[in-house]
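Next come the structures, one after another.
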Structure 1
Amino acid sequence: MSELRLMAVHAHPDDESSKGAATMARYVDEGVRVMVVTLTGGERGDILNPAMDLPEVHGRMAEIRREEMAKAAAILGVEHHWLGFIDSGLPEGDPLPPLPEGCFALEPLEVPTEALVRVIRDFKPHVITTYDENGGYPHPDHIMCHKVSVAAYEAAADHLLYPDAGTPWAAHKLYYNHGFLRQRMQVLQDEFAKNGQEGPFAKWLESWDPEIDLSANRVTTRIECAKYFQQRDEALLAHATQIDPKSFFFTTPMEWQQRLWPTEEFELARSRVPVSLPETDLFTGIEGRN
């Protein structure tokens, strides 16, 4: 096998830079072809950076988010593909309002599945990463991303399904991202305390949903990628409408992060090759990877 290929499937632009970005940067550096597939344009995303909360930005959100995604992809060194569906937005209120007509989360499952199958069969990834059944957090587009990714992983290999979407391709492995771990947050918070500082994670830890802790038990694969944390942060900051450079994401010294938690975490969800867990490489068990 002359070339290894990794595909990361995400719901919105900026998700790729906050979930597994350092892992992607590492593999790019090692010569792996990496493609990010973004399912929606992120058109309904809130402006979370006060410096970008400007009338001229509100009027160009779709265009600006495409520009931001191009910058982030260049920083990470990845190829990129827009699947073209419309952001559903994050419904808020009690009761929750209905999702907007025509949005991604309301698409019949087979429509985005066929679109993703077409990209899988064209790029021919050996490994695909996406979200678990909870979406990482319960945004309707993240949950739909999970459903579409799993369906496409299976369907892309089946010659009976979507016969007009290209020659069948069986990706070897499918992983879920598990980057939001309480243990990691606690380790970093403790380091602030050791240094006589008030850490940024106290409120998060106090209000942590015990159900989220279950994801820590699902981690099968830890990728050493501390060398690429700075690149990850630069890609995240490229999404300027979504990321406030003064936010808590960037308060922990890089040396602490690299020393105390130098990995990104994944869960092996499907495999068509024999595996031995735990793993330290997404390509373990795939021909050409020793």
Structure 2
Amino acid sequence: MSSNAGGDGRDEPGWEVDPDDESGVAVVAAVGRQLKLWREASGMRAAEFGAAIGYGEDLVYKVEGGRRIPRPEYLDRADELLGAYGKITAMKRDVAEVRYPKKVRELAKLEAQAAELDAYHNHNINGLLQTEEHMRALFSGWLPAYSMDEMDRIVAARMARRSIFERDPIPSLSFVQEEVTLRRPVGGTMVWRRQLERLLELGQLRNVAIQVMPTHREEHPGTGGLIEVLKFPDGTAVGRSEGAFSGRPVADPKQLRILELRYGMIRAQALTPRESLAFVEHMLGET
């Protein structure tokens, strides 16, 4: 049987192991070893096992060898077939995290813990605010070009981070976007319109504030670039800025105060949330 089994059993792109992600490599290798032990204990050969769960023999060997991240469906079917009583499906959470790039996983963990997020972006729309179509169009224009596998991994990771809008307890989320990031028609008119509509949708949430920094402002404390600050329930925080501390993440209260001061001034000079939503609605009318 080939590695491209029909239906959900296909060896689809986006499930490769990143060789530079040491912790991810270790997790996938451990899961693969466990799957192989379970299969061999059952007396089934790889081809027989693959046919029974709808996957090709090549893919079975890749998963067991730690060279391929198993899909959730793969683990579910293996658990049922091998009579593991949940011991294999229990690995789905760790495997799901490994699929996303290491840097994004770390960011997502911080966002999942944050009680407050403040973010100013001047080059692109903040990733948490982007539609999937916008993401793909944006990444398609980057150089050097991403492979389809790389793009799938990055988009999946960014989409997973959007769960922050549905989290309980509800975090306070503040975004300031440069006007130019909203006017750039990434992906063409229809993708652009749907992105603006997404901003209007999120801006209606009671815990979300989206503000626009008009291009014509004479004084602007955000010319140093991106600013992000995450604050946690225990009173600690972490932040970063392209224009401060060499762009590295900081947690020292004195350094964080500088970022908070800059972000506060940016918010004060931007349009209010209500004015910003009206601004986006006006842009939609122009398109």
In terms of distance in nm of label points 7 Å out along Cα→Cβ at positions 34 and 258, which of structures 1, 2 is highest?
-> 2
Tell me which of 1, 2 gives 1.00 when you compute FRET efficiency 1/(1 + (r/R0)^6) of positions 82 and 114 (r between Cβ atoms, R0 = 35 Å, to 0.05).
-> 1
Rg/Rh (Cα atoms, Kirkwood Rh) - highest-scoring structure of 1, 2 = 2
State the single structure among 1, 2 that was used to calculate distance in nm of label points 7 Å out along Cα→Cβ at positions 26 and 226, giving 1.1.
-> 1
Work out the source of -15500 here, i.e. which of 1, 2 gives that when helix-only ellipticity at 222 nm (-39500 (n - 2.57) for each DSSP H run of 4 or more, over all residues; to 500) is computed.
-> 2
Using relative contact order in percent (Cα under 8 Å, 6 or more apart), single out the structure from 1, 2 with the greatest value.
-> 1
Out of 1, 2, choose the structure whose coordinates give mean count of other Cβ atoms within 10 Å over residues 18-25 equal to 26.0 when calculated.
-> 1
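FYI, it's all coordinate maths here, none of it is from the lab. Owing to the predicted nature of the structure, the values given are computational and were not obtained by experimental measurement. Cβ atoms are built from the backbone, for glycine too; each structure is taken alone.
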